[in-house]
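Structures for review follow.
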Structure I
Amino acid sequence: MKSRTIAFCGVLTALALILSYVESLFPLPVGIPGIKLGLANLVVFLLLYIAGPWHAFAVSLARILIAGFAFGGMYSLLYSLSGGLLSFLGMVLLKRSGRFAPVTVSICGAVLHNIGQLVMAGLVLENTGVAVYLPPLLAAGVICGFVIGLLGELLRARVARAFRSPNASSEENH
């Protein structure tokens, strides 16, 4: 991997961490645990479409591990890993099929993230009663995934130029 690509992925990992932290400061007032907009997933979504699955996976995993150790505990790390890995796998499979719009891929990722976390919560708590949260988490996943997908589509061309061109900012000025 070129050093420029590694540096770019490092910057995007830092951005995902910042977005994750900022989002934790302002929880959505919905009364359902685990509902977040998923701003950090915007970075993963963009990388999936711009740089490919391996770069997106590396940034996603790095963000989950660093955030888990820095801002959370073992359980938050387990929840994030289960949701993040299931989400990532679903998004990669849908994107590779070529049959789904990017916004649909994002929605699927958000829904699978919530499902992965809910399954992990059931396993950790040894309680299937957490399934009561499934309907609101699915609805939130659709809404938040739609928003992140739209933002991703709006930002994709600009971020792609920055990723591919060493002089993206000077090229835009000419």
Structure II
Amino acid sequence: MKKTLIASIVGGIILFMWQFLSWTILNLHGPSQQYTPNQDSILHALKTNLDKEGGYYLPTAPPGTSFEGMEKIATDNIGKPWASIQYHAALEYNMGMNILRSLLASIVIVWLLSWILNKLANNNFTTTFTAALFTGFVVYLNSSYTGHIWYPSFDIRADLIDAVASWGLLGLWLGWWLNRPAKS
């Protein structure tokens, strides 16, 4: 239990620190958060034209549109601009709480993986490292990449780098820590 707890805390910090580096110092996700000098007028237009918070895909069909109607809208808009908007009525900035939630989520994620790894009968460094790396690929393919297929994102390469780097580093840690000989 103690070994898994330490694995989870240190591993959670590894995942969290990689994300911190990726989004800040390395700025791998910069292409998905670009600046425009028109931001004030765009935000004003959104506030004026959207009546509630939510995710919007433009252009799209109104609710109740037949399949044929949706198909016509899609066909008519091929080659034209489109947008995916996540609209929030008010900016909330609570960096401390966001950091805590992210760190706790990372610790839980590593605890879940450690629990699975501890159930393997013939676990060793290579198995643990490979399992962690494969988990990173599963997470990437099931979330970032699958979403990118339908709604291309500008930081898909950064997400892949995040998956390989963070889960690879985690695999190195867990491979060493979980497979150390028990002290007598």
Structure III
Amino acid sequence: METIKYSKIYRIIHWTIAVSFLLLLITIFLRLTWMNKNNMAGIIQDYLNSINQSLSQDQVIALAKQIRQPMWNWHIYLGYVLVGLFTVRFSLSFFGKMKIQSPFDKNLSAKMKFQKWAYIVFYVCVIVSLATGLTMELGPKEFEKPMENIHVLGIYYLITFIVIHLGGVLIAEFTDQKGIISRIIGGSKE
């Protein structure tokens, strides 16, 4: 098996994308759990009741949304960062760096073909997520809801890809590509 070498630019792009996706997942997790508008509205309502104050349910939910908005802005900023990172990533492939490899090569093993297809599916899903996110933020308001319906599906491919990716890296590390983890972190030591 050929030892894969990762250039500095490859490693920087890889880890910046990985950290950005991790932070995106954290914002999604917070929005779906502790910072869920209904959970927050319940906490606010309980507090208001304890001091003999009241707001309507709609007012409390509006307040909850305002409280969590700065956190959600980070989701949007990270989306812009990912648009830039993937633009750089795909641009580099045109200059011979970070090539997107074809799964149609007849010399590839079934494992390698699966790997190549997994990345292509991942890239298509990322492009759809970024395009729908940009449309929600910058496009006409009548497109916002249909784009959101597609955009929220991104959590499923992202978590699936991360699990497959980490599993594949661990399998490679402990079988035919020993040192792959240290090479993607620190580069080749020659």
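Rule-based calculations on the coordinates, nothing more; no lab input. Computed from a predicted model, the values in this text were never measured in an experiment. Cβ atoms are built from the backbone, for glycine too; each structure is taken alone.
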> With distance in nm of label points 7 Å out along Cα→Cβ at positions 86 and 110 computed per structure, which member of I, II, III shows the largest figure?
Replying inline: III
> A value of 1.3 was derived for distance in nm of label points 7 Å out along Cα→Cβ at positions 118 and 142; which structure in I, II, III was it taken from?
Replying inline: I
>> Between I, II, III, which one scores greatest on distance in nm of label points 7 Å out along Cα→Cβ at positions 54 and 70?
In response: III
